[in-house]
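FYI, it's all coordinate maths here, none of it is from the lab. Quick caveat, the model's predicted, so the values are computed rather than measured. Cβ atoms are built from the backbone, for glycine too; each structure is taken alone.
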Structure I
Amino acid sequence: MKANKGAPYRGRLFFVLVVLVPLLSPVQSGNAQSAARPNIVVVMADDHAQWALGAYGLNQIDTPNIDWLADQGVLFENAMSPAPVCSPARASFYTGKMPSQHGVHDFLGESSEFDADWLSGEKLLSERLVDEGYRTGLFGKWHATTDSKAPQPGFNRWLSYDSLRAGWENQYLHSGTVNFSSDGEPLQYTGVQARFLTEEAIRFIDDPSPKPFFISLNFTEPHAPFVGLPERLVTRYRPIANDIVKAGGTSDMADRGSATTTPADHVEQLAQYLAAVSLIDDQVGRMLDALQGRQLLDDTLLVYTSDHGLLVGQYGLYGKTNATNPANFYEETVRIPLIVHAPGDRFRPSQARSELVDLMDLHATVIDYATGGRVSESEYGPGRSIRKLLEGERNTDWRTVQFSERGNARMVTDGRWKLVRSYPRDPQARPTDRWYDLAHPFGERHTAEAPRQPLRDRLITELERFFAKYETPGHTGRRIWDQPPPNARYRRDMEFTEQRK
């Protein structure tokens, strides 16, 4: 069936704007509940790097709505992705676990050859929220398992993509005709899909129900292809794109070919990428207006985030962790925006927090609010609720290092020093360590000499101890070769890395 802008249609979208809204609105008279159990809206962008946002210091970009959210809410300066690839990062948000626990380590193709029953046996965040009495909806990108068409457990409303109808690239069209799955049934929409997803998420808010709601709103912007964004937005950035990230640059990490190096039309592609961020900002503004107009904004926990960052010319590279071989964990790749507006009298607005946080902490935070504070720390993963930070607590007991992983490579950083450890196929062989001094003028352009022995030992110990606790034998990245490949490209990457040794 064909859907136009005004069609009655609901969906679910994943772009991390977590909005926890207690349904006390007179517009929704049947939705009364206490502020201890607010509604939740999570907006998650795709490939939106922390560096590409006004609230994080990019003055040339036009993002007034997200910047307003940061000014009125809480900006987390050191938010990072647990896995800088879309599928594992999203799987980590929905399960609350590291990739070495849930088993998704790379981009999942949507054809049957890559279907290995991913996340089998895992209990999703949506299921946990249903258990707490929430009605749940996903709008937009899913991609944490192989098939986006089939509604996932715990979601009452499902508006994702029917990728096999027109190829997986179809879901990334910023404008044009996109094939969706509406509760498992095919549906086409022609227009700017980000607007459609926002409209359907708002329709879900208006559905009469006595239950609080959880919305996972997931935009595919600003993911490639860097074409087809509204011209009214792209025009702003063409004159200044090369001033934001100039062409040129290099590092001692090998690229994966011409598709991962700065293209000849860098200015146009970067302008399109920045325009995609502004398009998302438009949608955040529409959601803010919808909540305020329904008298829900002050009762809403609102979180904006992304699955991971992106290189758009930095170091002469385009892409994320798989832009290089072996995988990189550059700051531009790992760092994500995380901006939260919370409900309740204890929420302290206009904060900037320096704690190291990630998507699994966001998972735990949603659980914390959904359970009325009954559960604030994960029993199955490393996530810890940031609720007390939102309330302004002067925390002295937060972790001082952050972790990330991709396949057989793992990262630990304390904000100054970063260790990337890659494990060989032979379990008896020694791992390869790459050290980076983030305070060096060259940053991560080159590896550094290892720090002094006590600090070196501490970071290695922290890394090994963390993953000894948060990995399972059948899913650990240390044995990535023994697992079904997420896709053929990843298998080739591993073989290529082995051949170079």
Structure II
Amino acid sequence: MSDTPRLQRRGKPPAPGIVHLGPGAFFRAFLAPWTDEAMKLAGGEWGIVAVSLQSSGTRDRLAPQDCVYTAVERGPGGDIARRVDAITEVMVAPEDPASVIAKMADPAIRIVSLTITEKGYCRDPQTGELLQDHPDIRHDLANPDNPVSAIGFIVAGLKARRERNLPPFTVLTCDNLPMNGRMARKVVTAFANEIDPDLAGWIETDAAFPCTMVDRITPATTPPDIDALASSAGYLDEAAVIHEPFRQWVIETGFTAGHPDWATAGVQFVSNVEAHELMKLRCLNGTHSALAYLGYLAGHDTIADTVADPPFEALCTELWQEEILPTLETPEGEDLPRYCQSLMARYQNPSIRHRTWQIAMDGSQKLPQRILGTIADRLAQGVVPQGLCLVVAGWIRYVGGQDESGAPIDVRDPLADSLKTATGTDDPVGAVLAMDSIFEPELNAQRAFVEAVRAAYERLGRDGSRACVAALTS
């Protein structure tokens, strides 16, 4: 494809109104296209200055094509390619931190958005408190004008605005974390308080941190994807992203200085996002994890492969109807059974290769939000959720590092070493459940839960994952 011309922008880019930290594939398949559509439908100057906090890779791919790129919707009926013009510039923070802070202090910037993954917030996942001994936080507290963390940059930008008598920008986190806006407020104000308590008070009083719920599957873009786009579109786009047709973005109202008219493009604005978030965490993320661990153990490579196997499709229905939906209130504007039907249609999309191994990563951080809260609620209702207990047992088998054929599993988890040690003991279930950084002591103290997980673990070792799922759903 060396003779294929590079994608180029048509016309003048929009003036910037947003700084975004973390310009990875999800941002380019979700927030940027939605902002692009809102500007084209309703106007407004909301161009996005994308800031990479680590490497120059995204900048190096986008800069030669003036920051325009292609978002490719991949559905069962084929691909639909759309140009995205919302990004105006890509900055690499380690190359010039002062310029990033100056950009955030520009009065034209009214929103700083983030997709930095859970690790980027430098917080204790159990307590939500800022990890002041985190290497990046230690560095930034000692060098507040030369930060390396997202939290350090946000506080430096807000500090510069306060010194210039400018209103604070809205901090809009788009990471898949419960009550993400409140979490971001907590770590930002805690960091600011270490530098200047008056600054922390100003942020707490005047800045906005709306919670959001985001949802769109964005598989990694591969070289064949780039080649296929070049063949069909007639241009080379090394920054292209692939995504599923479905998308959902729910945002709490309350911004310091406005926002793009995202509602014209289908964004839902609500007074409280909590019910939508819980719906997604339990219905989507919970069954995704179930399919990831049990499906991987059964030899399935992708989610589509897994639900094409009838017992696993039935597993999702069983979990939704019997164990998850009874713990939920219906969010405003939603129909829970219909929502679950839409999830199954997404899972069955063969064009999206969402690997079970990829979803299985970082399970020690995900299970409390996706699975364990539902189990605790169902137990409180007097029901032992056997399906979700099987999922926990499947996860314990998975982090043991060996699949059902005896082949090694590449376990990616911050607690991988501790989990490997625990699963190597004479009582792997007891040792793992005793890890209070994952399992609340109150849950681990419930005998019915422990016995259900232990029995499921033994069945998995004896009969295998597929047979256990089939027995559960028969």
Computing FRET efficiency 1/(1 + (r/R0)^6) of positions 389 and 445 (r between Cβ atoms, R0 = 35 Å, to 0.05) for each of I, II, the value 0.60 comes from structure I
Matching -8000 (helix-only ellipticity at 222 nm (-39500 (n - 2.57) for each DSSP H run of 4 or more, over all residues; to 500), computed) against labels I, II points to structure I
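Looking at structures I, II, which one was distance in nm of label points 7 Å out along Cα→Cβ at positions 45 and 325 calculated from, given that it came out as 3.0? If you can, show how the numbers build up before the last one.
Details: I: 3.0; II: 5.0.
Computing distance in nm of label points 7 Å out along Cα→Cβ at positions 45 and 325 on every structure in I, II gives 3.0 only for I.
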Re mean projected area of the Cα convex hull in nm², for residues 165-292 alone: value 11.5 computed from one entry in I, II; matching entry is structure II
For percent of Cα pairs over 43 Å apart, which of the structures I, II scores highest?
-> II
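Please state which of the structures I, II yields 24 when relative contact order in percent (Cα under 8 Å, 6 or more apart) is computed from it. Present the calculation step by step, with values, prior to reporting the outcome.
Values: I: 24; II: 14.
Computed on structure I.
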